[in-house]
Structure I
Amino acid sequence: MSFRLTVLNAFLRWVEKPRLARASDPVALRRGADFKARLWLHAPRGTAWTCQSDRGLDLHWVVVPRATDERVILYLHGGAYVFGSVRTHRAVLGHMSRHSGHVVVMPDYRLAPEHPFPAAIEDARRAYALLLEAGYQSKQIIVGGDSAGGGLALALLGQLIAEGADLPAGVFAFSPLTDMTFSGSSLGTNSEKDVLLPGDRASLCAEFYLAGHDPNDPRASPLYADMVGAPPVYLAVSEREILRDDTLRMVETLEKADVRVTLERHERAPHAWPVFHGLIPEAGETGRRVAAWIRSL
């Protein structure tokens, strides 16, 4: 474990985790996340951003010098379906474009509680359709995300399979939220070990996002989706986070469906650590491994 990871873990445990434990105002959460990302997280030099609006959905395109459009990464941001934006994730998107050599696009999907389920999955599905309309073939698309966005990426995959639609070349997810019933044992066993996420706030996330909808719906909880026929999947999770079992049980679901799964487990990293690219070397290491996996597809 690097020294910078040790420092980051201490900061998250003593500053960010208590703040999240007290947070109840989505607007304040969004403002705080945007401000801190702008302060701490920086994209590679030369990264360019453009925004395309289509039928009410904003698609943010991120590309670094020498990146090609032979493939496109459709990235879905985390934030418990309540916060997160291109401002919080532009750094990790820029580094992902640099590592992979491909353009990255992120939709501004609608957030809860103003827009509860199924708004997010509807917007993710529409973003995938827009890429196909733009001329990309499904085999040129890789879908990814972190935390709730990782769960959304897997939920999108499950929906595409259910529709019998053309599937992306692969899907990756960092610390995905795959079970909105919050039945994983790590929610309790890792409540003290997790340096970022307060386990007792899970019910608030469900309240904001589901708004009374069935948490077993596979569009909300991809753990319960039929994944037969899915393309290769890359999952990364920390042993110490409360969502550890969301990933480990997702691996079991995928393997039962004969899906080729790559699992990366880290002993001490925080939840969704690749988002901290530039702050900790572990984020870059995982980013490069995912980029190599993308090239291997």
Structure II
Amino acid sequence: MNEKMLEMMKDKRGFIAALDQSGGSSSKTLKAYGINEDEYSTEEEMFDLIHEMRKRVFTSKSFTSDHIIGAILFEKTMNSKIGDEYTSEYLWNEKGILSFLKVDKGLQDEANGVKLMKEIPNLAEQCQVAVGHNVFGTKMRSVIYEPNREGIKAIVKQQFEFAKVICDNGLVPIIEPEVDIHAPEKELCESMLKEEIKEVLNTWDMNDKIMFKFTIPTVENLYLDLYDYECVVRIVALSGGYSVDEAVEKLAKNHRMIASFSRALLQDLRVDQTQEEFDKLLGDVIVKIYNASID
């Protein structure tokens, strides 16, 4: 593991930009950006368009290490280039920004009030490719809808099992057990989730460094004491469907929790904006998210 990258992730002020939309969400992301489905006919064309959008974000003069610590990438983005460099290498070499690779393959059908991840075949090999591209960590998401102890326990168990494989291959996993913001008993879901996580952390090897990505909790600072575990590098928050203004307001009340926003980061960007307009809107939202992350 690159110690310089690890120290940067632990201590640097800023946030993580989540630009890892995959096949299921790419068409929605493009539509919000102003590109309709009738403007491409194949999946390949869709991914080319989404890469152009991401490239525009990454190369923007507003997207810098002054405010951004890392970016979460989809596998096709990692394996695509910006100029002569692979995306993650461009981000590190030209911008001083870390990369995380989304490794999950989507969600299973809902059972016991949760959606577990689908199996991740060849996870170790995927990690080795990422290491070769100067990637720092990974991200994998599952979702909780109800305070079902059996379901939440299964989510935590699966997340940590995959995390162990990722740690063994030299990367830092972001464990993301999202609690749906519309869950009727969101606060109880979060309380159960924290209990189950602590249960695992009490026997976890503290040399295996991990991160967490949580829905902004109903009870402020709920997850703060997870920093008591030496293995926890950073705790980040997803926007979860909140608008950027709602998300930053809620985030600012949670000490030592930084943003890892996707929709909230991109919501004002459009394909037909001039570069000047694009850079300004992106810069404005980046500063807003940064300020909430360092509050």
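No value in this document is a laboratory result; all are computed from the given coordinates. Remember, it's a predicted structure, so these values are computed and weren't measured experimentally. Cβ atoms are built from the backbone, for glycine too; each structure is taken alone.
Tabulated data
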{"quantity": "Structure (I, II) behind the derived value 9.4 of mean projected area of the Cα convex hull in nm², for residues 3-138 alone", "calculated": "I"}
{"quantity": "Mean count of other Cβ atoms within 10 Å over residues 59-66 - structure with the largest value, from I, II", "calculated": "I"}
{"quantity": "Structure with the greatest value (metric Kirkwood radius over Cα pairs in Å, for residues 83-218 alone, set I, II)", "calculated": "I"}
{"quantity": "Mean count of other Cβ atoms within 10 Å over residues 67-74 - structure with the largest value, from I, II", "calculated": "II"}
{"quantity": "Ranking I, II by mean count of other Cβ atoms within 10 Å over residues 227-234, the structure that comes out highest", "calculated": "I"}
{"quantity": "Computed 18.0 for mean count of other Cβ atoms within 10 Å over residues 75-82 - originating structure among I, II", "calculated": "II"}
